[in-house]
Structure 1
Amino acid sequence: MVEARTVRTLVAVAGFLVQEFVEVPHLPSPMAAWKPFILASATPLMRISYDDADHDDQLDRAWWDLSSHSGTLDSAGTVLLSVEGAGGLPWLQAQVSRKPPRASAIGLPGHDIGFVALSVDGEASIRVTSEEWETWIFSNPPP
């Protein structure tokens with residue numbers, strides 16, 4: 001199992017202001033929030049090829065724009081994060097700072113990019129995941 005300290009560190013390095021791990025009874029667990037995105041019928045909203053010279057910049061901008069407009073980030077910039085490969089940990093509450101965070105940096109050591117971001121009210125979520133030749137972004141609900 002991945003240590004909470006490792007997840008906190010990588011999220012902070014990605015540019016978030018890390019707050020704390022939280023269990024929120026009225027919201028889905030991190031595992032439940034992943035489910036809509038792993039169904040065979042799930043369709044990515046956006047695909048960014050690894051061959052693109054500006055892959056990371058595209059991903060960072062796309063995540064920021066989608067999170068800002070979908071309600072995944074609240075008015076204070078707070079969001080709940082679950083990092084792929086860190087199963088068993090509760091939501092990590094984090095906040096964006098003045099500079100948009102780097103979604104392209106959220107991946108455990110030895111793993112590809114992968115996480116779910118859930119709004120603090122549970123109404124919107126975004127998944128970023130690495131696939132064979134590209135990074136996929138999903139939104140629930142779709143915009």
Structure 2
Amino acid sequence: MTQPAITDLDTALDDDRAHVALFAAWDAFDVVGRLADALALDEGSDEMQAVLAGIKCTEGRRLLPPPENGLPLKTPTPFPGRAGLEPYGTLLRHVDAALRRLACVPECANDAEQLGVAAGHAAAAADLLLSVRQDGDGVS
């Protein structure tokens with residue numbers, strides 16, 4: 001996953017059309033979850049934190065509708081150290097904010113509680129992901 005792909009997801013998360021933002025949130029959970037799974041095998045990464053981040057992403061993704069079309073995004077290879085994970089932590093925080101925003105939209109009123117739970121998973125996954133590496137640690 002490249003920076004333009006992250007930017008595309010960020011843009012979609014802010015879309016006024018609920019389905020576009022929901023599909024982007026699903027994609028973000030999917031790709032960051034796969035990243036967390038890969039990090040669990042990296043030397044210098046805290047595998048427990050990586051596994052927990054992956055679980056939170058999976059739990060959040062299960063609460064959202066899958067995209068109607070398209071292919072899965074490529075699993076990213078982040079730069080070394082904690083700084084290499086920051087774009088993905090920031091993306092998950094954006095998912096949190098987008099889902100909380102959608103929970104307040106009349107179109108999503110029936111799913112507001114579920115969206116709030118998914119948003120909580122995004123916030124937790126972001127925190128866990130950023131604790132996987134300390135500065136300078138981890139090689140992907």
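Throughout, read-outs are computed from the coordinates displayed, never taken from laboratory work. Given the structure is predicted, the values throughout are model-derived calculations rather than measurements. Cβ atoms are built from the backbone, for glycine too; each structure is taken alone.
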(request) Taking -20500 as the value of helix-only ellipticity at 222 nm (-39500 (n - 2.57) for each DSSP H run of 4 or more, over all residues; to 500) derived from one of the structures shown (1, 2), identify that structure. (result) 2
(request) For mean count of other Cβ atoms within 10 Å over residues 27-34, find whichever of 1, 2 sits highest and give me its label. (result) 2
(request) Assign the value 1.5, calculated as distance in nm of label points 7 Å out along Cα→Cβ at positions 19 and 75, to the correct structure from 1, 2. (result) 1
(request) Out of 1, 2, choose the structure whose coordinates give mean count of other Cβ atoms within 10 Å over residues 11-18 equal to 14.4 when calculated. (result) 2
